[in-house]
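Pasting the structures here.
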Structure I
Amino acid sequence: MSQIIDLKDAMERVQDDKELLLELFDIFVEDFVGKQKGLWEAFKKGDCSAFQMLSHGLKGATGNISAHQMHLNCIELDKMGKGCDLAPAEPKLKLLDQQFEELKVEIAKVKKEFGK
């Protein structure tokens with residue numbers, strides 16, 4: 001399908017349950033919006049603890065929906081938070097924003113493909 005979501009891997013994770021996968025996508029999108037805002041706020045404040053907590057959560061969530069490129073980006077952000085080195089985070093945060101927009105488009109395509 002695409003490089004945004006590894007649909008084959010995602011379907012394996014939910015044992016080919018399309019309804020469950022779509023539900024996970026919806027939960028992810030809803031949850032991401034708040035965490036995205038929080039990440040930017042933590043970055044601007046230099047709050048490494050909050051930044052790490054949020055990026056760590058997104059690392060797990062992106063892995064759960066098989067969004068591999070986003071997952072790799074979140075791994076990098078998580079490392080920045082752990083090391084309390086947020087200086088290089090801005091380009092990664094902008095990339096994450098872009099990846100999220102692409103992910104939403106991809107989710108819409110998957111929903112259409114699944115007849116939803």
Structure II
Amino acid sequence: MKLAELTDSVRAILELHMRALDLSDPASAKELEVYRKLANEHRDAAAQLHAIGTEMARYRDLPMGRHDLAALATPANADAFEAFVNIEREVVALLENRLAQDAQMLAALRDGDA
């Protein structure tokens with residue numbers, strides 16, 4: 001659900017940013033067009049992520065069936081899970097970097113220095 005919330009937050013930021021554009025500037029008009037498209041795509045993605053999260057939550061108490069442990073212990077499964085863990089690490093690093101930058105931008109906005 002947090003991915004849905006994060007995605008929808010980006011949509012909200014894009015929509016609010018569009019209000020600040022000076023449409024007498026051709027570059028701003030193009031930016032408005034792009035941000036409008038991106039905001040709509042973020043809205044759709046957030047809705048889809050929310051639906052997936054809701055569905056996954058419904059299965060949280062699903063009893064676990066028997067598994068063939070040998071089938072789980074294959075190199076292909078280990079490789080797939082390793083790829084997943086590596087992507088998780090990359091996302092954490094990306095978010096940590098962005099969080100530092102975004103916190104500075106937020107402070108500037110709150111101080112009126114934006």
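Readers should treat all values here as calculations from the given coordinates under stated rules, not as data from a laboratory. Not measured: the values here are computed from a predicted model. Cβ atoms are built from the backbone, for glycine too; each structure is taken alone.
Some observations on this one:
- Looking across I, II, the calculation of semi-axes √(5λ) of the Cα gyration tensor in Å that yields 39, 18, 14 traces back to II.
- Label whose coordinates, when distance in nm of label points 7 Å out along Cα→Cβ at positions 32 and 96 is calculated, return 1.2 (choices I, II): I
- Top of I, II by mean count of other Cβ atoms within 10 Å over residues 24-31, largest first: I
- Mean count of other Cβ atoms within 10 Å over residues 48-55 derived as 13.1 - corresponding label from I, II: II
- Structure from which 1.24 was derived, Cα Rg over 2.2 N^0.38 Å, for residues 16-71 alone, options I, II: I
- Label whose coordinates, when relative contact order in percent (Cα under 8 Å, 6 or more apart) is calculated, return 30 (choices I, II): I
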